[in-house]
Structure I
Amino acid sequence: MIATPRTAGLALVLAGFLTTAYPGSAGAARPAAGPQDSAGQAAPRETGRIDPQYGCLICHADKRRAFLLGVHSDRNVRCHACHGGNPAAFETPEAHGGDFRGRLGKLETVEVCSVCHSDPDAMRQYGLPADQVAELRTSRHGQLLLEQGSEDAPTCSDCHDPHTTLRADDARSSAYPMNIPTLCAVCHEDEALMEPFGIPTDQVRNHRRSAHGKALFEDLNFAAPTCIGCHGSHAALPPDVSEISNVCGRCHVGTRKAFAEGPHGTATAAGNLEGCTSCHSSHDTERVPAELVAATCNGCHAGESGTEIEEILIRAERQMELAQEAIHELGRAGHDVSDANFRYRTALTQFQQLASIQHSLNLEDLEDLERVLTSMSRDIVSEAEVSAEERWEHKLFLIPVWFLALATVVLAGSKLLRLRSAAAAAQLAEAD
């Protein structure tokens with residue numbers, strides 16, 4: 001920018017407008033954390049606002065609103081903390097002098113972010129970890145970027161908007177659980193970008209239709225894993241074969257315990273089996289239906305493997321269906337079903353345990369759980385059957401009542417007809 005009366009006047013007009021629209025406080029507050037200010041740099045006047053005399057706004061007013069929406073503006077981190085330069089100046093040569101960095105490259109971005117985000121004292125007050133950059137170095141992304149200098153690898157600002165950095169629990173944030181698959185898909189559905197690495201581009205689509213994806217996007221269950229739930233966020237890596245059951249076991253605790261106690265767990269620990277993904281897919285993780293358990297087992301084991309487990313699971317499912325139907329019938333009959341619902345939920349807990357225990361392949365434990373579940377189900381079904389019998393008895397009792405009522409109506413009608421006939425005959429006799 002050339003120093004002319006016209007540009008100086010424009011600067012004063014803009015400064016005056018911003019002063020009127022966004023008046024700052026009288027006291028000056030410096031950032032609590034971040035790169036140290038250079039001599040002569042203007043400090044922000046108020047948390048969450050930018051001093052209208054802050055020179056960066058004269059040319060970069062379009063960034064002001066975006067910046068004020070993010071958490072950095074609330075923490076008194078300003079433009080020059082990341083980009084350097086002299087924000088007290090209103091002329092380009094002076095403003096872009098000194099330690100001015102301008103637009104940050106990918107490696108520079110990591111360096112700048114790490115100044116605060118690798119400082120435990122700076123992060124502790126916000127409850128944020130200070131090891132994210134260290135984790136990035138261990139990830140595949142970090143290896144490509146920091147060791148090989150690949151421009152195809154993401155840097156901090158590729159996943160987090162550099163100016164509108166939002167909290168992860170803000171639905172507008174790219175780090176919000178429902179937004180993470182879309183964020184990862186930006187690169188991982190790009191065929192040209194993934195081809196050199198031999199990475200398939202259907203993983204995010206598969207996740208959306210998986211049991212995990214349905215739980216997240218349809219049931220809005222934020223406990224369901226997104227990409228980072230299995231791969232990590234800053235330390236993003238695919239789990240090794242020996243790690244898969246441990247990764248899945250962070251959520252599926254009971255299933256992992258049962259799996260580890262069974263022969264498959266032993267084979268996985270020895271490195272002879274791929275753990276959970278031997279029976280379940282990775283990204284398009286599905287629940288194996290009870291009627292397909294034997295077929296799944298036969299994918300590795302010839303013969304009748306899994307048949308007994310399949311039969312137990314099918315019988316258990318049928319018992320749960322019968323109990324549910326019985327509760328529905330009790331409700332239709334006008335009965336209080338609170339006790340039946342309580343017993344059903346208890347049976348459902350046993351059924352869910354059955355789904356976990358099957359991974360141990362222990363038939364004795366499965367049969368024990370099936371007996372408990374069946375007993376609870378039959379209690380509910382018996383109650384519905386007693387209710388149905390009572391209703392039938394009431395109907396049988398009403399049959400003679402309705403017969404007597406009908407007979408009474410017929411007799412009364414017959415007598416009325418006779419009376420009317422007699423009256424008509426009497427009138428004819430008088431007429432003659």
Structure II
Amino acid sequence: MNAARTQRTRPAGHVGGKWFTLFTIAWLVIWMVQLTPLQLLLPLQLDTPDSADGWISGVVSSGLVLGIGGLAGVIAGPLAGSLSDRSSGVRRRRRPWALTGTWVTAVCLVLTGLSEGALQVGAAWVGVCVGIAIVSAAFTAMIADQLPMAQRGAASSAVGSAQALGIVLGVGVVVLFELASFDSYLLLAGLMAIGGTATALLLPDPKGAEAGAPAAPTSFLEQFAALRDREFRLVLLGRLVVNIGNALGTALLLFFLMYGIGQDSASAEDNLLLLVVVYTVFVVGASVLTGIVSDRIGKRRGLTVAAALVQAVSGIVVVISPTFGMTMVAAALMGVGYGAFSTVGLALATDLLPTEKDHGRDLGVVNTVAQLGQLLGPVIGAGLVALTGDFRMVFACATLLSIIGAGITAFVREKA
């Protein structure tokens with residue numbers, strides 16, 4: 001057996017409802033400020049219906065902006081996680097990074113709202129993605145730091161449920177109150193500043209000395225040392241591929257409603273909210289149920305594989321019948337599949353962490369891989385739309401990638 005795999009997480013005491021409440025609020029805010037711009041605000045900012053190149057130019061610009069932001073997050077997340085692992089002495093391990101990421105995100109959200117054109121919007125959005133990667137790495141590391149294995153499924157369920165609720169609340173407020181673009185960004189920045197700061201300060205965080213953290217820094221390559229572990233590597237690869245498939249099926253929905261189905265902008269915004277609500281109901285239900293089940297049976301791989309396959313079916317539905325009614329059905333299927341996959345998959349990853357001393361580094365990689373998938377999806381989708389002029393190939397690829405991700409995850413060997 002790999003020697004690194006023998007250094008397992010120390011048993012931790014069970015945490016109570018207060019911890020889970022604060023943890024869920026933290027992730028609710030994180031998902032709101034990330035997914036509301038991704039699903040609604042950025043596409044509207046970058047839409048180009050009257051340009052010489054037509055609406056496809058806006059789709060491509062949106063995909064590139066999100067992809068570049070994702071690349072920045074890939075670098076920032078694991079690096080912040082690793083540096084927090086190395087906090088020593090009387091310094092807190094995760095809290096300073098959570099606060100830093102919170103305020104970087106809040107400031108850059110305001111800048112994004114003030115920006116015009118793909119270049120300015122893209123530069124500001126990179127800052128948002130870096131901030132989100134930093135704060136996400138800090139909060140994700142708390143799962144392995146403070147929870148026993150028997151509660152990690154529940155914590156992962158909280159992350160998945162918060163993701164679904166976050167996008168509903170964010171898109172719902174913007175659409176129902178008809179907020180202007182800058183007002184929307186300002187509201188999200190305020191929520192991030194208040195919610196992120198409060199939860200970072202109120203959640204427990206052991207000092208470096210209490211956690212036995214080493215003080216020595218690591219090289220850049222060591223940020224990804226966990227990739228030498230076969231099981232952890234397979235979990236990450238499957239997670240990346242399935243998240244790209246999910247993003248292909250969700251990130252370009254506003255453009256799909258406007259230019260794939262032919263709805264006007266106002267109707268598309270209203271119907272996007274309906275799709276998000278349907279998606280959310282099924283994400284939350286599947287996330288809670290599978291989190292509880294996986295904790296009780298102690299097995300995660302089978303549930304993770306099945307969830308990815310359910311997600312694959314949603315793409316088939318839209319390819320066969322690209323109508324709004326069938327898109328609603330697909331949203332429900334996608335919610336079941338992704339809600340279960342994101343929850344049980346994260347719990348599976350925490351079970352397979354290679355070393356105890358590098359929770360922040362390794363879970364930073366896990367979280368960043370998921371975010372990278374969500375941000376690469378629009379880039380690939382935009383390329384497919386530019387190539388074909390419609391959205392069928394986007395949903396077909398979403399199905400294919402979900403199946404491939406399920407196959408990769410099936411080869412993971414769970415901890416005995």
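Bear in mind these aren't lab numbers, they're just calculated from the coordinates by the rules spelled out. Since we're looking at a predicted model, the values are computed, not measured. Cβ atoms are built from the backbone, for glycine too; each structure is taken alone.
Cα extents along the principal axes in Å, for residues 94-165 alone was computed and gave 48, 27, 14; which structure, I, II, did it come from? Derived from the structure labelled II. Kindly point out which one of I, II the value 57, 38, 21 was derived from, the read-out being Cα extents along the principal axes in Å, for residues 182-261 alone. The read-out was computed on structure II.
Taking volume of the Cα convex hull per residue in Å³, for residues 206-373 alone as the measure, the highest value among I, II is held by II.
Looking at structures I, II, which one was helix-only ellipticity at 222 nm (-39500 (n - 2.57) for each DSSP H run of 4 or more, over all residues; to 500) calculated from, given that it came out as -25500? Write out the running numbers ahead of the final one.
On the way: I: -17000; II: -25500.
Traced to structure II.
Can you rank I, II by FRET efficiency 1/(1 + (r/R0)^6) of positions 230 and 278 (r between Cβ atoms, R0 = 25 Å, to 0.05) and just name the one with the largest value? Checked I, II; max of FRET efficiency 1/(1 + (r/R0)^6) of positions 230 and 278 (r between Cβ atoms, R0 = 25 Å, to 0.05) sits with I. Which structure, out of I, II, was distance in nm of label points 7 Å out along Cα→Cβ at positions 70 and 382 derived from, given a value of 6.7? Working through the options, I get structure I.
Looking at mean count of other Cβ atoms within 10 Å over residues 78-85 over structures I, II, structure II comes out largest.
Taking Cα Rg over 2.2 N^0.38 Å as the quantity of interest, name the structure among I, II where it is greatest.
Details: I: 1.69; II: 0.92.
For this comparison of Cα Rg over 2.2 N^0.38 Å, the top structure is I.
Any idea which of I, II comes out highest on mean count of other Cβ atoms within 10 Å over residues 126-133? Walk me through the intermediate numbers first.
Working: I: 13.4; II: 25.8.
Structure II comes out on top.
A value of 29 for relative contact order in percent (Cα under 8 Å, 6 or more apart), calculated from one of I, II, originates in structure II.
Computing Cα extents along the principal axes in Å, for residues 134-269 alone gives 49, 36, 29 for which of I, II?
Working: I: 49, 36, 29; II: 57, 36, 33.
Going label by label, the one that fits is I.
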